[in-house]
Structure I
């Protein structure tokens with residue numbers, strides 16, 4: 001834990017790995033026969049089932065949903081490793097997670113799902129989508145009660161069920177959730193755009209509750225960029241790198257549709273897409289806004305809405321973070337460990353400090369933790 005002389009280090013996007021029986025144990029009873037679960041197929045490979053249908057993109061490779069510190073080649077061989085093989089204790093045991101945080105020099109973590117970033121898009125029943133969210137949110141709140149000053153739950157909410165999204169956001173807030181994770185892709189919201197009137201109550205609710213919404217990468221059998229993927233190709237480098245596109249698109253649509261103008265107290269976090277791109281993208285949007293001003297609801301430049309209402313999460317491996325932070329301003333950046341996923345590693349807090357070392361100490365402290373606490377309206381213990 002931090003002392004008075006130690007500025008807090010806050011992981012703005014850590015993950016858990018859900019226990020395989022989470023949904024059967026926590027879902028509303030009437031949906032138990034359609035709960036998310038893991039089974040084995042005829043070859044002995046694990047399959048992840050959503051509404052009793054398999055997710056092909058991870059067939060036989062569920063160990064790769066975790067895997068921090070493990071050999072990725074083994075994790076990606078179908079049938080080689082199980083889901084539990086890839087789960088370090090810190091991914092599902094809160095006391096073990098706190099020990100990992102102590103070892104890593106992380107004081108506070110905001111926690112997001114893992115299996116939860118897969119199932120939207122497969123599920124077409126709005127009420128089942130909300131039931132999946134509610135089951136997860138019940139569990140993550142219990143997880144974080146192990147130390148509510150260091151572990152903060154982010155509620156998973158599905159816009160496929162607009163009324164259910166409002167109800168679950170209100171319930172989750174009362175239960176202790178401090179923010180909302182939204183899937184960025186169109187299928188997850190029934191192909192409706194963010195400014196659809198069906199979502200108005202949801203945006204009003206998160207604005208009034210002061211719960212930031214976060215867009216995070218998701219994984220689908222048929223991603224939004226599927227036309228670019230060779231039909232015979234396995235999930236590979238192209239897919240993995242391009243997962244960031246949905247997050248960038250969601251942020252850009254929020255901006256271009258005037259959502260930050262319509263909801264001036266709405267806060268938005270842009271997660272797991274890196275942060276070094278934000279400078280060039282804000283410049284591009286500001287430049288294109290000039291000739292397009294008469295065709296948009298925006299009354300200010302896009303960058304001004306970003307400064308007023310958004311933060312973006314930097315990854316430890318990005319090489320230009322200090323320069324981008326210096327250019328944009330230190331108030332608009334947080335950072336994330338992505339623990340315990342296959343592309344995460346240990347020592348990331350130290351690596352992040354090294355990336356930020358060229359900046360003044362006050363700026364470093366903002367990015368390392370102060371911005372996240374301010375954005376979520378929290379104080380360090």
Structure II
């Protein structure tokens with residue numbers, strides 16, 4: 001049987017959650033069955049990672065990041081034709097499926113890495129946005145959702161046919177995390193003589209809603225002055241957040257570390273990791289925290305309640321509600337027995353979400369979908 005020619009497409013060349021998913025697939029799919037290429041808009045940090053793992057990169061010279069240009073889509077079309085692509089797997093927007101349709105590609109799929117609207121935005125979607133979301137299914141053969149919650153949202157708000165949506169949960173590479181950290185599945189007793197470190201890793205954007213994390217930290221620091229907040233990441237809201245820290249006399253309590261390569265070692269210095277996102281997929285960072293023995297707090301968005309159980313292996317808080325986040329933080333600060341319970345149960349939960357399981361399910365999905373086509 002000849003190999004399946006697979007083209008994984010991204011519209012960014014950084015290394016965030018979506019790109020990590022693509023690399024995990026490309027790195028772990030059976031190369032005796034799949035001829036794998038990753039299409040990127042231009043060279044960048046992702047290029048180095050692909051090269052390191054001997055994954056073929058196709059640069060489609062898009063001219064910009066995050067959005068597809070006419071030039072970039074035309075170049076993708078030429079790649080699909082010349083490489084005789086069997087499957088186009090779009091990540092971060094569906095547009096690569098348009099040239100795939102024109103190029104006669106057998107199967108076109110988009111992974112929805114979360115639903116990138118807040119609940120408020122979903123409730124008030126404009127007619128244009130509704131049409132935009134619904135029309136995608138005429139260019140895409142199927143969608144992969146990374147949680148049942150996201151599948152339900154696609155059906156309810158965007159009127160996507162349930163038959164066109166499959167759910168494949170994310171998985172993480174435990175061996176890779178262990179190599180790049182101080183080891184996985186280890187409980188570390190908190191040193192009560194040191195500051196309680198509240199950590200956050202993520203892009204400083206509207207989606208991640210760090211303004212609510214800052215407000216929650218102010219509430220908790222007023223009560224527990226030995227707390228500190230460490231924020232890792234960069235983004236368009238960085239100066240706004242730094243201004244908040246300055247105005248509230250928290251500049252000596254909040255540390256902005258910018259972009260860090262070795263995030264796993266940094267995460268292991270945290271006593272808790274917190275996400276206050278308005279919307280999210282599953283959040284690789286939540287699974288990584290669990291494997292590294294760091295309890296996490298997350299707003300109730302995306303697949304949170306599909307993966308995690310509040311006060312069993314995590315703490316799930318209300319969206320856009322800093323008081324809810326502060327209350328969860330206080331539980332972990334005051335009760336080390338409870339914190340240990342969360343960490344121990346998280347070890348049990350996260351073992352179910354391995355990269356091997358994700359890749360095996362995706363490979364089977366590809367082959368079955370091609371047979372249907």
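Readers should treat all values here as calculations from the given coordinates under stated rules, not as data from a laboratory. From a predicted model like this one, the values you see are computed outputs, not experimental measurements. Cβ atoms are built from the backbone, for glycine too; each structure is taken alone.
With distance in nm of label points 7 Å out along Cα→Cβ at positions 142 and 254 derived from the coordinates and found to be 4.5, which of I, II does the value describe?
II
One of I, II was used to compute distance in nm of label points 7 Å out along Cα→Cβ at positions 270 and 294, and the result was 0.4. Which label is that?
Values: I: 2.8; II: 0.4.
It was calculated from structure II.
Could you tell me which structure in I, II was used to calculate distance in nm of label points 7 Å out along Cα→Cβ at positions 30 and 70 as 3.8?
I
I, II: which one has mean count of other Cβ atoms within 10 Å over residues 94-101, as calculated, at 23.4?
This value belongs to structure II.
The value 46, 33, 26 for Cα extents along the principal axes in Å, for residues 166-285 alone was derived from one model only; which of I, II is it?
That value comes from structure I.
Comparing structures I, II by distance in nm of label points 7 Å out along Cα→Cβ at positions 126 and 238, which one has the largest value? The partial results should precede the final answer.
On the way: I: 3.6; II: 3.0.
Of structures I, II, the maximum of distance in nm of label points 7 Å out along Cα→Cβ at positions 126 and 238 occurs in I.
Which of I, II yields -12500 for helix-only ellipticity at 222 nm (-39500 (n - 2.57) for each DSSP H run of 4 or more, over all residues; to 500), as computed?
Matching structure: II.
From which structure (I, II) was Rg and Dmax of the Cα atoms in Å calculated, if the value obtained is 19.9, 59?
I
One of I, II was used to compute semi-axes √(5λ) of the Cα gyration tensor in Å, for residues 62-213 alone, and the answer was 29, 21, 12. Which one was it?
Among I, II, the structure yielding 29, 21, 12 for semi-axes √(5λ) of the Cα gyration tensor in Å, for residues 62-213 alone is I.
The value 15 for relative contact order in percent (Cα under 8 Å, 6 or more apart) was derived from one model only; which of I, II is it?
II
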